[in-house]
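Chemist: Please go over the structures that come below.
What follows draws every value from the coordinates through simple rules; no lab data is involved. Quick caveat: nothing in here was measured; it's all calculated off a predicted structure. Cβ atoms are built from the backbone, for glycine too; each structure is taken alone.
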Structure I
Amino acid sequence: MTKAITFSEFGGSEVLKWTDVDVGSPASGEVRIKHQAVGLNFIDVYFRTGLYPAPLPNIPGMEAVGTIEEIGTDVTGFAIGDRVAYACPPIGAYSEERVMPVSGLIKVPDTIDDQTAAAMMLQGMTTEYLLQRSFHVKPGDTILFHAAAGGVGLMACQWAKHIGATVIGTVGSEEKAALAQAHGCDHTINYQEEDFHEKLMEITEGKGVPVVYDSIGKDTFEKSLDCLQPRGLLVSYGNASGPVTGVDIGMLAAKGSLYVTRPTLMTYNASREELEKSASDLMTMVGNGTVKVNIGQSYHLSEAAKAHDDLENRKTTGSTVFTL
């Protein structure tokens, strides 16, 4: 038997249980992976609470790195012993071992260690599509990035600075401000002490920005719109404070013919070609040192409930990794 974190009902972190599970053997197009490290992401909370529907009982988690131990039929391009990582459905990463379709697997080079690989895939490929595809950030652009000291935020600050953009980031403490600045954020706004819209307008001399990246959701949605230039784009890619609901589309006209998109990594990397390109761009940026993956904290996988609490209470910085 294999140990895993399971949940049989939706709810708070208390629904997460450390239990024995039967992994089984891989079917056609699948492999069995022994995990070395597992990544924690806010989407895991969404599945746990039921915001994103999932069948019950289930195992959370969408990101991990491990070694292939068994191969099903009709598998090409992968072999037993290959070191692989993934950041995609189906959920089930919070487990010592699992069966996984090869369609979502990426081989990991020896230059990237296990914890880095587990911490970088979902957040790093999210950073890639946010900055290169949902809105193509160009040299000279000024952007607003919420939660700049989070896992995606720290990677985005470095990546955007490499492009040649000016980065304004919101943070929840002076410690997080220093961390974001150390990773390339030009201006930090502590939303606990300042109105982020007023401060952004001061920084940009009233011009606003062409794009806002918002993973917070309900609490920041309207003010994020106010930070945009006419015809600007709000990229709402998360719901840390709750989902955005009841939006009057006429608001977009009144605030300057604005655009809003609600993207997901799964859509942007839906094809194998898109996945491989996104992962390749990420591994190049990490491999050459342009983007350094900040692992702010780690927990044993059995401590998943505590890790979820810390993430939801904004006690974490950078990326979070589960060890096994």
Structure II
Amino acid sequence: MRISNNIPVSYPPSPPDELPDELIDGSHIPVLLEEVLTGLDLKPGGFYVDGTTGMAGHSIAMLKACPDIHLLCLDWDAESLEKARVRVQQSGLADADVLFVQGNFRDLPEILAGEGIDAVDGILLDLGISSYQLNSSERGFSFLRDAPLDMRMDRFGAVTAADMVNGLPEENLANLIYEYGEERWSRRIARAIVDRRQTLPFRTTLDLAHVVAQAIPRRFHGRHLHPATKTFQALRIAVNREMDNLRNALEMLPSCLKPQGRFCVISFHSLEDRMVKDTFRSHALLQNLTKKPITPSGAEVSLNPRSRSAKLRIAVRIKN
């Protein structure tokens, strides 16, 4: 679906502590916004991809910073994509050429081919889960409120977090929590989960969070991090096969870029960042532009505490 708006507007890019009101709605603040705009090196007439559109914060800023670009907004989550479409329509963009597609960024080569697009000038991946998803009571991504233990980005996906928690063997569950959550207490947590599910299966987020918290010695509960945070992260990654999707995308997406096209990736935990760093340093089609990741300023973290762990890396497509 393409949309085109005809209300002219000017837009000077704003620093993170002075974001336009339309990019702050109480549920979404785009991370590292100014740094992303600089990293993508937007050019009039260029074709760009927001591979994780979410609530369209980055997409809206890209379109307003350079109104003449063509933009593909891609997201795996159909509900988020529809909300993004509405936000873009309501943002007063001038002659914006936007194509909305539901899909996973790992499939971008096939998606572009299906649209008759040979290559693009820039790709952005923001690997964080959106505030909308965290705050959606029925999605089960967070333990901030009780919800079904789901965690699927694609609501048509076959496996839920409840399926994993109630069905995986103890050793597999422990390995999953350790590998994807980097949780030192993974074996104690897995043991507690298996013990509990023998009498009563897990159905909701708060139920699981309570059991996980009890499994970790109280003296090791952090002041600012809920003891179930790493376990929930691990389950979300596993349910959505996030690491496999990212690995495939990092290998394939550079071939979708034109020479001198930019590839920007924002990650939020060390497993993702390590994979991005290694790929940007070793991929035959890429030149790494960030020896160290770009991180949020103190002002941005004050405005948006969820940005504190964000890391942006940038690479450029070189001629092969």
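Chemist: Using mean count of other Cβ atoms within 10 Å over residues 115-122, single out the structure from I, II with the greatest value.
Modeler: Structure I comes out on top.
Chemist: One of I, II was used to calculate P(r) over Cα pairs in 5 Å bins from 0, in percent, for residues 203-298 alone, giving 3, 11, 16, 15, 17, 16, 13, 7, 2, 0; which?
Modeler: Computing P(r) over Cα pairs in 5 Å bins from 0, in percent, for residues 203-298 alone on every structure in I, II gives 3, 11, 16, 15, 17, 16, 13, 7, 2, 0 only for I.
Chemist: Tell me which of I, II gives -8500 when you compute helix-only ellipticity at 222 nm (-39500 (n - 2.57) for each DSSP H run of 4 or more, over all residues; to 500).
Modeler: For helix-only ellipticity at 222 nm (-39500 (n - 2.57) for each DSSP H run of 4 or more, over all residues; to 500), the value -8500 is produced by structure I.
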